[in-house]
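Engineer: These are the structures, in structure tokens.
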Structure 1
Amino acid sequence: MVQFFAQFEIKIGGEIYQQTFELIKPLNKRDIYELRINIKGFNWRFRGIFFPYKYETRQYYCFIFPFEKTPNVTFNVTDHFRDRAYRILNDLEKKPETYHEYFRETPF
């Protein structure tokens, strides 16, 4: 299981404020992950559903559905978007040529 935590620390007027973030969480389906940014003081939760994909020799992280998680939703938004991302990943694996235009290198 892949998980990634990060700690943010800031010193203001001699006080140290810290917050630990669980930045990446696996979502119980093969190769589907959630980018998580929680700001507790503002009750704000951002999520981005993604999966890794290797095209030719390069590793990509395909972010599919970004959203804000709010407490007043009557269904599990994360599960909804996880399942949609899983269907896209399965389709990508079955018909990769449909998606290859998104993996071409572009000059900056």
Structure 2
Amino acid sequence: MCVLKVSRNVLAVASVVIADQNASSTYVRFLSPQQLASLNLDRVYAQDWRSDDQITYFQQKAAKCAEVLVPYSVPQSLIIGAYVVNNTAKSSLQATGFSLPITINPDLFFY
């Protein structure tokens, strides 16, 4: 498994939408690229979303799943690399012929 690293230029693709959490969530807000600054990036990039308050916990956990929604497909030229969980995953991805930079970052993966 990998997470593709996509250029910020994807925000210029026609009809792109930003979801402030998983797009299928009941409480999702859909934003235009011009509204990117309204995302709570501290929550999106938080290393730990645990909280003693149940509602805060759910909000922080949901923000981790914010996503950019691109209709139809992401132009190949905007894919600039990939993230993997470990060296085994890196080797597996390289074996497919993937030639862009691969970064090991286990923090991106839920397991």
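Engineer: Which structure, out of 1, 2, was distance in nm of label points 7 Å out along Cα→Cβ at positions 79 and 95 derived from, given a value of 2.8? Mind showing how you got there, number by number?
Structural biologist: Values: 1: 2.8; 2: 1.9.
The read-out was computed on structure 1.
Engineer: Volume of the Cα convex hull per residue in Å³ computed as 155: which structure among 1, 2?
Structural biologist: Traced to structure 1.
Engineer: Now for a separate question. Comparing structures 1, 2 by relative contact order in percent (Cα under 8 Å, 6 or more apart), which one has the largest value?
Structural biologist: Numbers: 1: 16; 2: 34.
Looking at the calculated values, the largest one is 2.
Throughout, read-outs are computed from the coordinates displayed, never taken from laboratory work. Because the structure is predicted, anything quoted here is derived from the model rather than measured. Cβ atoms are built from the backbone, for glycine too; each structure is taken alone.
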